[in-house]
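K.L.:
There are structures below to look over.
Derivation of every value follows stated rules applied to the coordinates shown; laboratory data play no part. Small disclaimer: the values here were computed from a predicted structure and weren't measured. Cβ atoms are built from the backbone, for glycine too; each structure is taken alone.
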Structure I
């Protein structure tokens with residue numbers, strides 16, 4: 001269980017943002033390199049709006065090739081692992097040697113922003129560049145990893161590269177179709193060079209006992225750091241989630257003027273009733289100090305026959321809940337089914353559920369949180385740790401027993417949209433914090 005965090009959103013603290021001292025970040029001399037890397041990445045993956053880098057697809061592969069080319073030009077060592085992730089090293093690290101792993105992802109949602117995930121890969125890369133150019137080495141060797149397929153938008157499954165590494169990518173997920181071309185995830189992975197035979201056997205492809213710590217820098221995907229004037233912050237924990245991609249509410253179609261309320265089996269009104277009831281439970285959980293967010297991001301009637309004058313006989317919708325606590329996720333799932341049973345009786349409809357996809361919450365290492373906080377202070381930045389509402393690859397490493405830390409960088413306009421806006425100055429501050437933290441890590 002993740003302990004409650006001392007973040008007073010909307011209270012006194014939110015009304016008094018942190019002052020930030022104007023101190024030159026330790027890696028400010030790498031600003032031009034950072035700007036060029038992000039610009040080149042955007043150019044190769046630009047869509048009609050935003051950027052699109054499909055998981056285990058062409059756009060992601062082009063991004064991998066670009067980052068690898070830059071690393072090689074800087075004299076760094078690169079390789080691809082058995083899950084087709086990109087690994088970058090200052091010097092070759094032997095199999096029996098402990099090391100720090102720094103990483104994030106390079107895929108994006110369709111027509112998304114350029115910084116989600118990529119910021120973490122580029123930050124780790126620039127740390128290695130700094131070591132190489134200055135002829136210095138960290139206390140513990142460092143590897144940087146660009147992970148495949150973190151986003152769920154392409155195959156309705158997330159953390160694909162991390163799961164494959166950790167022996168947790170099941171055959172059912174490998175059989176999932178890609179949203180655009182219909183080819184399975186397994187096919188896409190094989191085309192990118194992944195060892196599907198080993199992955200299908202559930203073989204663990206990385207020795208986690210040799211990973212002394214895992215670090216991930218990422219843009220914050222919410223509004224807290226903007227409100228608090230926090231350029232950089234340590235992360236305390238990562239919410240887990242439960243996801244239903246497709247729930248059906250099955251009623252009975254009819255003439256909108258001819259069927260009275262007491263005889264209707266209206267799928268839309270039944271679904272609206274369910275969402276309202278879940279919202280009431282959400283409010284109650286928050287009032288009692290719980291942690292929960294709930295979303296229905298997809299809701300549709302049948303476009304082939306829906307009409308203004310037709311009572312809808314079918315609604316399909318998604319449901320996602322996130323929390324820092326396993327018991328809260330279990331409770332909201334039970335409430336969802338309970339309310340469906342009640343509405344089935346009241347409104348004479350039926351609900352059909354798909355199999356949920358579950359990701360457990362992750363507790364991040366408190367000693368690493370303290371190290372990141374210290375590095376923030378050393379960089380002249382305010383110190384305040386915050387939780388992550390979004391999921392990240394870091395959660396899989398944390399739940400695999402690897403001491404894990406995350407660094408958030410301030411970002412305007414949210415995430416998963418083309419309006420993502422991270423200032424390069426903030427990114428350099430975050431990268432400087434990461435560099436300080438991993439350089440002295442023993």
Structure II
């Protein structure tokens with residue numbers, strides 16, 4: 001039997017309320033909020049359970065609201081954010097967690113209502129959750145034959161505009177698979193820092209610290225980890241790894257940076273791909289890490305420091321304006337440029353489930369224009385024969401193939417290089433006929449990424 005710590009429950013509630021009211025990203029608040037509320041006493045088990053509750057409510061929000069609506073006299077959206085999220089937390093434990101007894105779920109939800117000073121609503125919360133506990137197996141959902149979009153939207157907790165887009169493009173089967181994948185708990189994947197160790201040594205070290213480890217099937221640098229809080233490990237403090245999804249690692253493998261090169265990372269923060277390029281170059285050469293926000297460049301500096309990277313120079317500026325780099329005293333153009341562009345992030349909804357409720361379809365078109373402008377801005381900085389890699393964590397064609405097609409039409413001096421020539425053979429199923437990397441619904445549980453490698457022809 002597992003009973004949730006009340007102090008941590010309050011922290012979970014505050015995180016959910018702040019995300020709903022102010023649009024914060026879950027990774028900005030979740031762990032920090034729990035640690036602040038519960039201090040150093042938060043065990044790995046408690047941390048894991050609380051994280052599951054935060055992410056679970058966000059992943060399954062539409063379904064939770066639908067079920068709660070069967071037992072609430074008031075529409076769930078007319079309740080206060082505090083009361084609404086208390087009920088969602090209770091419903092999530094009933095529907096998706098099986099180790100917490102029903103009496104504990106109800107009692108802790110009622111106690112939380114009282115602690116938040118919501119007058120006269122303790123009985124309401126008690127009645128709704130007890131009714132849900134008794135009758136949860138009788139809840140029905142919208143008929144898929146009558147309205148498939150609505151059925152999938154509620155049952156798999158995705159906004160109708162997303163479901164509608166995907167049904168038109170992929171059909172029902174792949175749309176269901178995509179929604180299911182977005183609701184899964186993603187793996188924790190590490191990238192070995194080969195400046196300081198090898199994958200084999202890192203694997204051995206983490207196993208000795210009690211972590212369950214598995215080598216990634218595609219990235220030669222990757223490891224998947226289960227159990228415990230990996231940032232507390234000795235290997236983390238030594239800088240032996242960076243937490244990075246396997247798909248993101250493939251982007252730098254596609255770029256294939258070499259020792260001694262001059263490279264621009266045009267949208268660098270927080271520095272995952274920047275530091276991977278540095279280690280591929282054996283920390284020899286020069287990387288300019290450009291980002292529009294100065295505080296985010298602090299993350300790049302921190303990651304470089306922990307990982308022992310010395311060849312990165314941070315520069316604040318907008319990649320759409322190449323003049324920002326005029327004072328860097330380059331005696332030549334860049335050998336390679338990475339544009340890991342800002343995007344809708346629809347390929348990483350399982351990691352950022354709040355995005356399902358904060359993003360709009362218009363955002364896709366906004367980012368598509370921004371992405372094209374960034375490519376336009378940096379393209380004059382690349383030398384003839386140089387490589388430009390464009391990547392996103394979006395699965396939407398407007399941000400991916402269509403941006404590349406528009407850029408190539410405007411710049412005939414560029415051509416596509418087939419990524420089968422650069423990626424491991426085990427990644428071949430994720431390379432499109434056009435030669436692009438696209439990791440949608442892959443077999444290795446990677447995030448949804450897109451990447452294209454463009455070469456600037458010599459004139």
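K.L.:
Between structures I, II, where is distance in nm of label points 7 Å out along Cα→Cβ at positions 276 and 300 highest?
P.N.:
Comparing I, II by distance in nm of label points 7 Å out along Cα→Cβ at positions 276 and 300, the maximum is at I.
K.L.:
Something else about it: Which one of I, II has distance in nm of label points 7 Å out along Cα→Cβ at positions 100 and 308, as calculated from the coordinates, equal to 6.3?
P.N.:
I
K.L.:
Given 23, 52, 23, 2 as the derived value for P(r) over Cα pairs in 20 Å bins from 0, in percent, which of the supplied structures I, II does it correspond to?
P.N.:
Among I, II, the structure yielding 23, 52, 23, 2 for P(r) over Cα pairs in 20 Å bins from 0, in percent is II.
K.L.:
When helix-only ellipticity at 222 nm (-39500 (n - 2.57) for each DSSP H run of 4 or more, over all residues; to 500) is calculated, the result is -14000; to which of the structures I, II does this value belong?
P.N.:
II
K.L.:
On relative contact order in percent (Cα under 8 Å, 6 or more apart), which of the structures labelled I, II is highest?
P.N.:
Structure I gives the largest value of relative contact order in percent (Cα under 8 Å, 6 or more apart) among I, II.
K.L.:
While we're here: If distance in nm of label points 7 Å out along Cα→Cβ at positions 212 and 388 is calculated from each of I, II, which structure is the one that comes out at 4.6?
P.N.:
Label of the originating structure: II.
K.L.:
Which structure, out of I, II, was Rg/Rh (Cα atoms, Kirkwood Rh), for residues 204-291 alone derived from, given a value of 1.20?
P.N.:
I
K.L.:
Check the numbers for distance in nm of label points 7 Å out along Cα→Cβ at positions 124 and 412 across I, II and tell me which is largest.
P.N.:
By distance in nm of label points 7 Å out along Cα→Cβ at positions 124 and 412, the leading structure of I, II is II.
K.L.:
If we compute mean projected area of the Cα convex hull in nm², for residues 140-323 alone for structures I, II, which one ends up with the highest value?
P.N.:
Largest calculated value belongs to I.
K.L.:
When distance in nm of label points 7 Å out along Cα→Cβ at positions 68 and 116 is compared over structures I, II, which one is greatest?
P.N.:
I
K.L.:
For structures I, II, which has the highest computed value of distance in nm of label points 7 Å out along Cα→Cβ at positions 316 and 340?
P.N.:
II
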